[in-house]
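Scrolling down, you'll hit the structures one after another.
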Structure P
Amino acid sequence: MKELLALLPETRRKLLLFLCEHRNEDRLRTFRQISLQTRLAYPTVRNAMFEFKAFGFVKVYEVGRAYVVVLTEKLKTLCEQI
């Protein structure tokens with residue numbers, strides 16, 4: 001699994017590792033919060049989260065003008081393998 005992680009672009013890998021580190025927290029995170037904590041640009045985070053949504057790693061909910069990210073069980077099991 002670490003071999004596949006090495007093939008990811010640096011920004012996607014950084015976001016995936018960030019989500020894995022915070023997977024046990026019962027806290028909702030917006031794209032803006034994630035971009036500030038990872039020090040990545042907002043459009044980069046937004047595009048990556050929609051890619052992760054297509055893979056089934058996260059669920060993205062639109063709440064007002066913000067997007068909220070919720071981790072799925074698929075990502076949590078992937079994080080345990082890493």
Structure Q
Amino acid sequence: MTVAYVLAKVEAGKDEEVLKEVKKISGVQYAVPTYGMFDLHVEASFDTMDELDQFVFEKIRRIHGIRETVTLVAFRGI
């Protein structure tokens with residue numbers, strides 16, 4: 001299983017709308033608004049890296065209001 005953490009910058013005033021859309025996407029374990037450099041933190045899990053690619057490039061980045069993302073992929077658990 002592949003676990004990814006997506007940090008997103010969101011357009012001002014679009015936070016709630018973007019959060020609702022993100023939570024609808026299959027694979028999302030949780031999504032929360034955050035303070036600081038990024039406005040949204042998303043944890044998602046997938047069976048393959050191809051599913052992760054689709055999640056980031058075809059779903060997350062296409063949501064209206066998301067300006068920028070950084071994706072962190074976990075490589076092992078403790």
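For distance in nm of label points 7 Å out along Cα→Cβ at positions 28 and 44, the calculated result is 0.9, so let me know which of P, Q that is. Write out the running numbers ahead of the final one.
Working: P: 2.7; Q: 0.9.
Source structure: Q.
If helix-only ellipticity at 222 nm (-39500 (n - 2.57) for each DSSP H run of 4 or more, over all residues; to 500) comes out at -5000 when worked out from the coordinates, which of P, Q was used?
Numbers: P: -17500; Q: -5000.
This figure was derived from Q.
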Working back from 12.2 (mean count of other Cβ atoms within 10 Å over residues 36-43, computed), options P, Q, answer is structure P
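Here relative contact order in percent (Cα under 8 Å, 6 or more apart) has been calculated and equals 47, so which of P, Q was it run on?
This value belongs to structure Q.
All of the numbers you see were taken from the coordinates with simple rules; none came from a lab. Since we're looking at a predicted model, the values are computed, not measured. Cβ atoms are built from the backbone, for glycine too; each structure is taken alone.
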